[in-house]
Structure I
Amino acid sequence: MRHVISAVVQNVPGVLAHISGMLASRGYNIDSLAVGETEDPQLSRMTFVVVGDNRVLEQVRRQLEKIVTVVKVDDISSQDFVERDLMLIRVRASGGKRREIRELCDIFRGRIVDVAKDQVIVEISGQEKKIEAFIEMMRPFGIIELARTGRIAMVRGICRPDPAAAAAENEAAGVDADAVRGSLA
């Protein structure tokens, strides 16, 4: 089973090496790893994708929680979350092939970020399946080079408006809720 783990860590030198080394030394295979600064410059978020059963997940979680620089660990794969991957791909684009590549970029919501005489670089982001499908569509053109980030993920927000708060906002804004309800009927 595939698990997406998010760990907030102190943004200090050596944290990435320490954590990835600890996981590797215990035989856990990291399928994907992405690290970046959070909204707080003192903290970074590490997003891991590991494959294993729930026992493996719990062991990884416990090992991460033992590390002093780790602030918080979440298994976000058990929640509703948004996940993205980013890829740059350099493809042969001679002659009439450019238009076909551009059309595929539009379909996949990618964009051409660099153009040379006989090649283009395409940037595309999305879920892993989308990235993999785009790679397969580019193979016939000739892939020259490819670079991918690890997956990043974030738990979705919960959209449950507080009815009392909404009524107070409407009242403050001078909205007549009964008139609105009547116009929708």
Structure II
Amino acid sequence: MAASRDEIVRRTKRAAVFLGSTGGLVWLSVAGLGYAAYPWMKALHVVAIISWMAGMLYLPRLFVYHCGVAPGSEASETFKVMERKLLRFIINPAMVVSWVAGLWIAWEMGFFRDPWFHVKLACVLGLSAVHGYFAKAVADFARDDGRRDHRFWRFMNEVPTLLMLVIVVMVIVRPF
């Protein structure tokens, strides 16, 4: 069942408030600290990435288990709640904070001209696309629709890991 227009408007307003608040808090803290903001933003970015990746690695594992239960069963309803809360309260906010802090760091440090950063950015865009796919899967599972085989979700569980490996190598090693 598709979301109603009112539900879409409500979600959009909530997202705008969250993004505005996050951006505003980052700007206020950075404006007051100047260059001393860099280590704080870096710490914020690392914590946000850890949270985002934890969720991105756990959510497809929930999908694997969810595939093994009957639609509409008590276990299925429990998985729906777990998946929705994980996405809504951990993965989505962590992704937004990761992007805001990461872009600030990239801008301040002049990384946009570096080739290693282009590879990293492409992988982060890919990770964001996987995030979007997982969000769609949460909605599909919530409707008991579009179930895929547990083998598919086991494979998809590895995609964020592979992207993370490339991202970490680009940031730490900076091979080019």
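For the reader, a short list of remarks on this structure follows.
- With distance in nm of label points 7 Å out along Cα→Cβ at positions 77 and 125 derived as 2.3, matching label from I, II: I
- Parent structure of the calculated result 23, given that relative contact order in percent (Cα under 8 Å, 6 or more apart) is the read-out and I, II the choices: I
- The maximum of FRET efficiency 1/(1 + (r/R0)^6) of positions 13 and 69 (r between Cβ atoms, R0 = 30 Å, to 0.05) over structures I, II, that is, the highest value, falls on I.
- Origin of the value 2.1, where distance in nm of label points 7 Å out along Cα→Cβ at positions 61 and 93 was derived from one of I, II: II
- Origin of the derived value -27500 (helix-only ellipticity at 222 nm (-39500 (n - 2.57) for each DSSP H run of 4 or more, over all residues; to 500); candidates I, II): II
- Answer label among I, II for the case where mean count of other Cβ atoms within 10 Å over residues 37-44, calculated from the coordinates, equals 11.6: I
- Of the structures I, II, the one that 1.00 was derived from, the read-out being FRET efficiency 1/(1 + (r/R0)^6) of positions 45 and 117 (r between Cβ atoms, R0 = 41 Å, to 0.05): II
- Parent structure of the calculated result 32, 21, 12, given that semi-axes √(5λ) of the Cα gyration tensor in Å is the read-out and I, II the choices: II
- Value 2.8, calculated as distance in nm of label points 7 Å out along Cα→Cβ at positions 109 and 133, assigned to which of I, II: II
Just so you know, all these numbers are worked out from the coordinates, no wet-lab data involved. Computed from a predicted structure; not experimentally measured. Cβ atoms are built from the backbone, for glycine too; each structure is taken alone.
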